[in-house]
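Chemist: Okay, got some structures for you below.
Every number here is computed from the coordinates shown, using simple stated rules; none is lab data. The structure displayed is predicted, hence computed values, not measured ones. Cβ atoms are built from the backbone, for glycine too; each structure is taken alone.
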Structure I
Amino acid sequence: MTVLLAASPALAAPITSPDRHLSVDIRITPAQTLEYSIQRDGRPVILPSRLGLQLEGADLANGLTLAATSPVTQVADDYELATAKKRRIGYRASEQTVTVRNAKGQALDVAFRVSDDGVAFRYLVRDAGLADKKFVAESTSFRFDAGAKAWLQPMAVAQTGFANTNPSYEEHYQREIAVGTPAPNNAGWVFPALFRTGDTWVALTETNMDGSWHASRLQAESGGGVYKMGVPMAPEVFPGGGLLAESRGTLTSPWRVIALGSLATLVESTLGTDLAPPAIRFDAALARPGHASWSWALLKDEATVFDVQKKFIDYAVDMGWDYTLVDAEWDRRIGYEKMADLARYASSKNIGLLAWYNSSGSWNKTEMTPKSKLLTHEQRVAEFARLAKMDVKGVKIDFFGGDGRSMIQYYIDILNDAAVAGLLVNFHGATLPRGWSRMYPNLMTMEAVRGFEFTTFEQKDEDAVPAHAAMLPFTRNLFDPMDFTPMAFGDIPKIRRSTRNGFELAESVLFLSGIQHFAETPEGMATAPGYVKDFLRALPRSWDDVKFVDGYPGRYAVIARKSGNAWYLAGFNAGEQALALELDLGFLQGRAGQMIADGDGERAFAQATIRGGRQRITIKPHGGFVAVFK
C-alpha cells in the first residue's frame, strides 16, 4: 500500500493480492481527505475515490493526517457452506490497517483486505472519548472511468408498492447503462451493483451485518462516474427503533466489498461470505438444504386448505423432495390443530413442513396472517416453541420494513431465536442477505428479488422474465442464496408464458437457494416426460463447486455446478433469436453427458448426448438446457 503525503515519504510497498494481480493505493490528498484506488495488472479499475465517516461530534472524513499503517499480514480462513456455490471454501488475502486522525486527534481505522478476486475495506472507530458513536454520513465512493457500463437495480421508495411494503429489492435491472446515469428515484441503487470497465468486471456489495449498522445502498446521483454510499430512508425502521449506525463500544462498519476480475472470477467468487463472521451454533442435522413443493405460486390463497396441502405433501414425496411450504392464511384456513396434523403427516413421509408468517407490525398495511406474532423476543420464543412442538421444520417470514439499523436488528433477533428453537428460516419481502447465510446456518434462503410470483400478476412481468433471469447469476444470486421460486412447465393462469421449458428447467441449476421452492403444481409436472421428473428427483440439494463456462449479464448464462463426482451443466438464452455458442468444456474432457433441452414447440423437451472438450451448441430463443456428466 502506497501512502502519499505532502511532507512524508512513502511508508510501505503497495498492498497486493496473493497472486499480485490486484493492488491498492491509499493517500492523504492535499485537501487532507483520504482516498484509495485499485489497479488490476497495473491498469486502473477504481479511480481515486473517497474514504471516511462523519459521526456526531467527530468529522473523520476531512482535515485528516496519517497516524499509522500496520504491517501487512496474511489472512487465511477455511469454512464450509451448504447453501452456496461451493461447499469447502478457502479465503486468502493480504490485510493492512491505516489509521488517520482529524484536527481533534480523533482516530479512524480503515482495514483493507486484498484477495485474488477483489478488495474489501471497513471502518473501525474505537475512540473512548466518543462514548456514544452515532453515524451521520459516509464519504465512501467508487469512481469509474467515463466509458464504463453499469447493470443496476433501482431501490424502491420506502412506503410505496403493495400495502406500503417497499423496499424489498424487487425491481427490474437497468442493463448496460452509462456510468453516471441517475437512478429513477432518490432511493438509489441496490447491492450487488455490477459494472464493466475495460476488460474488468466489478461487483459492489457489503457483508457482515451484525445489527449495529444500517444496510446501505448506492446514492441516486453518480455524476462523473462517482458512486457514493447511501443510507436508508426515514421510514425504514422497526417502530421506535433507530435508523442509522450507532454503538457505545467500537463502531465497526460492514465490509465494503469490491469483487473484480473476469466475469468468471466474479461468478466463482465467494467474497460475500468470505468476509462474514463464522456461524453461530446450530445443529448441523437440522440445517438440511432441499427442494420444496409449494401451492401458492400458481394456485394462490384458495389452495391454502388442508386437503390441497396434503396433496402437495404427497407431490413432494413423489418427486423425492424434502419440504412442503404452506403459505399465508394457514392459521385461518387450516388452523393450528390441523396444521399440526399436516406436519405430523409430512414427517411420516420424511417431508418437512414450512409455515408462512407476516413479520409486520404497524410499518405496512398488510393483513395476511399469522401477523404480529414475532415482534418481541417473548412472542418469538412462544410461537417458535409452539411450531417446534407441532413438528413444523421452518418458517417463511414476509413483509419487512426496509434497511434501517433497527430493522436489520429485527432480522438478526428472529434468526437467533429461530436457531434456539431449531427452526429453518426463509425471509421474503426482505433485504439482501449480505453474508447471513454463513453467519446463520438456519437461514436457508431469502427473496430480495422480483421472483416468479410477479409473473403471475401481470403480463409485463412475465414478458421481462428472460432478460431479468439472465441478470441474476451475475448480480442478486452472486454471493447469497435467492428464493426466486423457479420453474413452471404448464400454464400460468391468465398469463402467456414467455419462456420455453428448457429455460425453466435450467433455472433449477442456475439459481442457488438453500431450499429451492418449485412453483410447478402436480398437474403441470405431470405434463413433463419421465426423464425430466427423474432429473428433478436426483437434482442435488447443495453444491461442491462451480465453474463459469460462458455468459453475459441480461443475455445468457452457462454455468457448471459439481456435486460429488457429477457435474451439472445448465444454460439459458434470454434473446429473441437462437444463440449459437462454442463452449470450452475441457474440464469435462473424456466424459459424456445426458442433455435435456428444448424440443420442437415451446413446451416440448428433447434428449441428446453432449461430450466434454470444445462443443458447439445452439440454445433456442428464450430456451435452455441442462446436462449431467457422471
Structure II
Amino acid sequence: MATETRTCDVLVIGTGASGMAAAITAASRGLDVLMLEKEARIGGTTARSGGWLWIPGTSLATAQGIREPAGAAAAYLQHEAGTHYDAARVEAFLTVGPQAVDFFTRRTAVQFDMPPVFPDYHAEAQGGLPGGRSMVTRPFDGRELGEHIAELAPPLPELTVFGMMLGSGKEIWHFMRMFRSLTSFAYVTRRMARYGLDVLRHGRGMTLTNGNALAGRLYRSVLDLKIPVWRSTVARGLIVEEGRVQGAFVERTGEHPGVRIEVRARRGVVLACGGFPHDIERRTHLFPHDPDGRGHFSPSPAGNTGDGLRLAEIAGGWVDPTIPHAAAWVPASVTQRPDGTNGVMPHFIDRAKPGVIAVTQHGQRFTNESDSYHDFVQAMVKACKDDGDGEVTAWLLCDHKTLRTYGLGCVPPAPMPLGRHLRSGYLKRAATVETLAKTLGIEPRLLAETVASFNHAARKGDDPQFGKGSKAYNRYQGDAMHDGPNPCLAPLEHGPYYAIRLVVGDIGTFAGLSTNSAAQVLDRQRVPIAGLYAVGNDMASIMGGNYPGAGITLGPALTFGYIAGMQLAGDCITKKEKDAVQSVPV
C-alpha cells in the first residue's frame, strides 16, 4: 500500500455541524485545517436533522425582547441532567454558546430564525421556558454551493414530500392545511411549482431547509475559507508520540483507493465522527432494549459506527457507561421505499395530533402521546418490560378522518394516495376497531375498551389517564385550528381505522467521550489527552442522558466546535476572544 505524508495545523475528522464549526473557527484565525469525511458526501447526521439549535441567551432572543431569567438555564439543565450534571461544561456552553452564534451569523453563511414561541420540552420544570431558546436554520439556496451541491448529503427521504424538503414550523403548517385554507393552498402550489422547476433544471430541489440547510450553510463557509475536505477517507488510527496526539493514519477509499496517508497535525486532532448509532457491539452494552443488536432502528447515516470513540479509547480516552440514556430516543417505523429498500421514519409530531393514540401489544395506552419523542420511548420501553414482552414495540392508531387530515408516519394526508403503504403492510387498515385489533394480534375486547374510554373523555377535551395536551410542548405540537377545547384530543370514531407499528430508534447518541469544558478528551484520571478534542456526538452529552428541548444536540455541537477551534487557535486569537473562551473553568 502506497504511503504519503501530509502536514497541517488542525485535523478534523467528520463533517457534521460540530466538525465544520471547529474547522471554520480555526481556519478563520489563519490556521491550516484539513477535514476528513468517511462517507462520499459531507454533512453527517446534521444533513438529516431538523436543523434546530437549543442555546439560551442569544442575541436572536434578545432582539425579540426575550431575556433569560438569571440562572434559569443552568437550573433547568441541572434538573434535566440529574446525577450527570457537569457544572463546568454547562457553564462553558451557556457562556460561549451566544458568542458562537454571533460569530457564525456575522462572519459566515450560517443564519438562524427564532420563533417567538417554541417551548422547552419540560417547560413546566424548574428553569424551563415557553420560548426563546430553540432556533432553526434559515432555508438556504443550494445554488450558492454551485457544483459542490453534489457533495452535500441529501435529507432523510422519509421526511420529504416527493423528495422536497419541508421547513419546520410554518411550512409544515401550510401543507397540512392546504385544503382548509386558500392562503395555504396558494403557498403549497407556489412551493411545489418552484420545486418542480428546480428538479428540471438541476436534478434536485434547491431550497434547502432544516438540517440540510445548516449543513449547506456550513459547507459554503468551509468552501469560502478554502478548507480542503477529503471525502471517502477513513481514519485508521491516531499518531501518539511523546505523550501527545500528533495526527492520524488515514486511508483514501474513494477516488484514491489503497493510498495510506500519515497526516501530521501540529496543533491537534478534533474527533467529530457522529457517535455510534450503527455500532452494534457498543449498542448491545449500552441500549437495554437491544441486547442482541437487532431491536434498534436508527435513521442516522450508516457510517456512524463509533469510529471516533474507538480512536480515542486506544489513546486513553473513555466512555462513561453509567449515563441514564445512551441515546436520544425516538419512536420510529420501518417503511419500504419505492426502490425496495427499507427506510426508518422518526415520529416527531404526528403523535400529538388530535385523534391519535398509541397502545402496546396488549391494547393499552401507556403514556401521553404528545410528550417529547425521548420521553415517549422511555414510557414505551417501560410498558413493554412491565407487560413481560420480549420485544419493545407499540402501535400508533387513528381513524380515517385523522389520517386524511394530518397523515401518520410516512403516510401523507389527503389528497395524496396511501395505497402503496397498505400494499407493503406498513399501514394496517380495518373497518372496525375490533377487526383492526385482530389484524394487529391484539385481543379485540381490550382494544375496543381502550378506544371507548379514550373517546368518552376526548369528546370533552380531557385525558384523565395521561393528560395529553396538558403541557406547553404538547399544545405546540397539536393543532391550534382543531375544533375542540384541546388541540391534541379528538375521539377515534370515523372508520375505517389505521395503525402503524412503532419500534425504538434514535436521532443521535448521548454516551460519548469524557471531555472537559475546553472540549479536550480526558483519560480515566480526568487528565486531558494533549492534542485530542471531541465534539458533537463523539463528546458525552452535557444533557446527562435527557432531552430538554429542540436542538439540544446541535446547540452544544456548534458551541463546543467553536470552543475547540478557539482553543486550537490559541495565540492566533485576540485577547478579548481568549478571555471570553477561557473565562469558564477547564
Structure III
Amino acid sequence: MNVVEVKDLKKTYNKGKTLAVDGISFTVRKQDIYIFVGPDGAGKSSTLKVIAGVLEYDEGEVRLFGRDIKRESVVERLKDKIAFMPQGLGLNLYHTLSVEENIDFFADLHDIPEDVREKRKELLLKTTGLLPFKDREAGKLSGGMMQKLGICCSLIHTPEIIILDEPTTGVDPVSRRELWKLIYNFVKNEGITAVISTSYLDEAERSTVLSIMKSGKIIATATPEALFEERLTVFEAEGKEVEKAYEVAWKFYKVPRLKGNVLRFVAERDPVELEGLDVTVKQVEPSVEDVFLLKTGLKRVSLKPFFSVDFPVPEDAIVVENVVKKFGSFTAVDNVSFTVKRGEIFGLLGPNGAGKTTLIKVMTGLYNPTSGVCEIAGMKGERIKSVIGYMSQKFSLYADLTVYENLFLWGKIYNLSTDVLKKRIEESLFLVGLEKYRDTIVEDLPLGIKQRLALMCAVIHGPAVLFLDEPTSGVDPAERDAFWQIIRFLAREIGVTIIVTTHYMDEAEYCDRILLMNRGKTIAFGTPSELKKETLKKVGKLYEIRTENPFIDVDKLVSSGFNAVLYGRRIRIYSRVSISAGDLERAGVKVLHIKEAPISMEDVFVYAVRKHESEKS
C-alpha cells in the first residue's frame, strides 16, 4: 500500500523567484522508513512540510493515503493520521509546560479520551525513558530529551505516518541511538510509516529507501544496499606526509577529505601518484558519505592569511584550573582542569547537558566561575574578551542585516579602524565564498552560508583564541568539510588556538586532543588515537557484522547476552573473547558477513558516557 504519492511537485518562495522544490516525484509505502538527505537548501524541509499538509505548493500532485491533499478540507480530515515534527530542538514544545503537560496538550488537540490518553502516555513515557522526568519543564530538558518528548507529543494520537525533519540534529550520539531505537520500535510494533530528513549519513543507511536531493531535485533514489551496486573504489592514506598526499589527491582523485590524520578519497585506479610519499595507502569499504559526496560535490576552499595574531601568546594558550560552576544547588561544571597549546585544535565533547556550553561561557567571561581560574592567551577576567572570538550554538548574526553589514558591525564592536576593517571584509568574503552573498539579508541565507558568515564574524578582529560551540550542527557533509578546511587553516597557518564542541563524532577525529565530559565532570582526556586505544583495552575486540535484518537481529543479540549496537545497517559487537559467525547464528541471527573492525570515536564516546552513567546510578 502506498501511503504517500508525489508527482512533479514544485514549490517556490518570494512570489515565485526562489525555486525550492523542482518537479520531484516519489512514493512511500506502508512501514517504509523513507529518508531524505541533501545539502543545505536542497528542498528537504519544504518537501516534508508539503506532505505533512502544513505548506501549500505550486504545482504537481500530492496524495496521502490515496487522497489528493490540495484542498484544505482533505488535510483537515487526515490530520489524525499525520504527525509532523519540525526541524530544531523542541520547536513543537511549550518550554514552560512540564513533560506531562506538553503531552496532555497535544492529546487535547486530537480529542483523545482520557482513559485512552493515560494508557498511551504511560507507554510513550516508559518507552522513551522520560517517566522519571514527567514533572520537569520542557525548557529544562537536555537536547536529546527534548527530541524524545517531541516524538511523544507527535505519537500521542497514534498516527499512521510520522514526518520528522532532522530529529537528531544537535543531539549527542547516545541519545541519537535511543531516538532511532524508538522510531524502529513504533514502525515495527504499530505499523507506522516514517518519512525523515537527516544530516547524519550513518542514519541514512538505516532507511528502507533513501533519496538524495540537490537544488530542489531528487538526484538518486535507492535502497542503501543498491547505492553500492555500482563499483566504488575508496582509499585511505595516513602517515607523516598525509597533508602532502591531500594536496595531490585534489589534483588526481575524487572527493578527498582530510579526516584528522587520515586522508580518504575515491579513485578509479590504484593511486600511483602517492607513491614516494611517506604514507600508507589501503583500500576500504565505501560508505553512504562517499556516494553522497560524489553525487553532490565537494569544494576546495582556497585560503590565504587575512589577519595575524598581533600580540604574544604563551605556549599554554588556555589554562583551566579546578573550575566549578554552580547554579543554586546544581553543579554544571565540576572541578575541570586542562591546558590547550597555542595553535591546537581542542575538542570539547559530551552528551547534551554535560556542561560543555557552560564551561565555554566561563572560559569566555560570560559567566563567572563559582571557583577556579581560567587564563586565556595570558589574560584573566574582563581582559579575556579582547583576545577571543566566539561562535555560539545559535549563530550571533543579525537576521535583518546583510552579510556585509554583519561583518562591518562585528568589526566595529571590536574597534577595528574603518580602513583595516573594509580590507579585511573584502578578503574574508572572497576567501570563504561569500562574495556573491555580500548584499543578501542573513534571514535569506542557506544554513551552510550562515555558518561561514558566523565564523568570519567571530574572527574578523583577529582573535588569538576561537571558541566554536557546535558550529556545524545540521550542516551537510560537503559544507562541514569546507568549514573544517577553514578551521585547519586558522590553526595551522595563522596560529589561532581553537576550542570546538560537536556531536559529529567523525569531527572529533579532526581534533589534536579531546576532553570528554559527562554530568559536569571530565571522564576522558587525550588524543583521538590514545582514547581509542584505551577504550579497546577495556572493551576487547570490536566486530562488525551484516545481516538480512539488522534492526531485528540487534535485539536478538542483546537478549542473548552480546554487547551489540546498531551503526547504520551494520551491527557492532564488543567482546573480550573471539566471536565467530556460528556463535551469532546460535542466537538466531543469520550472518552475511563478519569481520574485526577498527574502533571509532563514536564507540569511545558511547562507552565512556555509559560507563560513567552506570557508576553514578
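Chemist: Have a look at I, II, III and say which one yields 1.00 for FRET efficiency 1/(1 + (r/R0)^6) of positions 38 and 238 (r between Cβ atoms, R0 = 30 Å, to 0.05), as calculated.
Modeler: Considering all the candidates, the number was obtained from II.
Chemist: Could I ask something else about it? Looking just at distance in nm of label points 7 Å out along Cα→Cβ at positions 46 and 438, which of the labels I, II, III belongs to the structure with the highest value?
Modeler: II
Chemist: Further question on the same structure: Thinking only about volume of the Cα convex hull per residue in Å³, for residues 86-309 alone, which of I, II, III has the largest value?
Modeler: Ranking I, II, III on volume of the Cα convex hull per residue in Å³, for residues 86-309 alone, first place is II.
Chemist: Once distance in nm of label points 7 Å out along Cα→Cβ at positions 246 and 406 is calculated for all of I, II, III, which comes out largest?
Modeler: II
Chemist: So mean count of other Cβ atoms within 10 Å over residues 142-149, computed for just one structure, reads 17.5; which one of I, II, III is that?
Modeler: Of the options listed, only I reproduces it.
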